[in-house]
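K.L.:
Some structures to go through are shown next.
The numbers here are math on the coordinates, done by the rules we state, and not lab data. Quantities reported herein were computed from a predicted structural model and do not represent experimental measurements. Cβ atoms are built from the backbone, for glycine too; each structure is taken alone.
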Structure P
Amino acid sequence: MKGIYWNSRGLSDLAKYRYISEAIREQNLDFVAVMETGKKDMSRANLNRLSGGADYIWHCLPPRGRSGGILLGINALNLELSLIVEGEFFLLNSISAIKVMILSGF
């Protein structure tokens, strides 16, 4: 399982979007957690662009006041999200790897 945690100090800058998108694609990340996004909401189209077309499940927690905001994304092909609890300043989640068995006969 490979991912990143990042305090972005705001997610309005195009360079930060590019950084996340490139990291997902180039590093083949399973999850992304971004804190201090400062975003009240994010459109599905923006989230799809962020994941570079990969099948990600996204959850956003809006900021409280002028700071905060959390964005969590998991690659749905590799991970399963079994629990998510939204607190005032946190997201509690339970993720597990999806096991794939390939059987072949010789």
Structure Q
Amino acid sequence: MNPVASLARTFPCDADSLFAVLEKTADWCDGEPGELIKSVPAQQLTFRIEVGGEATRAMLVLSPGGASPADGTQLQVLHTRFASDADRDRHAALWEARLERVAALLE
């Protein structure tokens, strides 16, 4: 079993600005997201997160929000390797709250 939490949101900024906010996890994250295992500036952050004693992986992928730079930047969160649907659902709600905090930081 590998339930996946998948969320996407477009932010009204360029990828560099969004990435700069995401790098400062203490500003938008509530005690997690765990160990940073990959960082590609303005493109991706990947974290290893312990959930119920199991190692999960969260990838934050940045891409253009549309055809022009004015369309902003889309952030897709893919959090994988959950042991149960309940763990996935709980963390999907956490990511929703985190994305709200990221949006507030960008205002």
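K.L.:
Consider the structures P, Q: one of them gives 1.22 for Rg/Rh (Cα atoms, Kirkwood Rh), for residues 50-89 alone as calculated from the coordinates. Say which.
P.N.:
Corresponding structure: Q.
K.L.:
Okay, next question. 22 is what came out when relative contact order in percent (Cα under 8 Å, 6 or more apart) was calculated for one structure; which of P, Q is it?
P.N.:
P
K.L.:
Using the calculated result -6000 for helix-only ellipticity at 222 nm (-39500 (n - 2.57) for each DSSP H run of 4 or more, over all residues; to 500), pick out the matching structure from P, Q.
P.N.:
P
K.L.:
Identify the structure, out of P, Q, from whose coordinates mean count of other Cβ atoms within 10 Å over residues 66-73 was calculated to give 12.8.
P.N.:
Q
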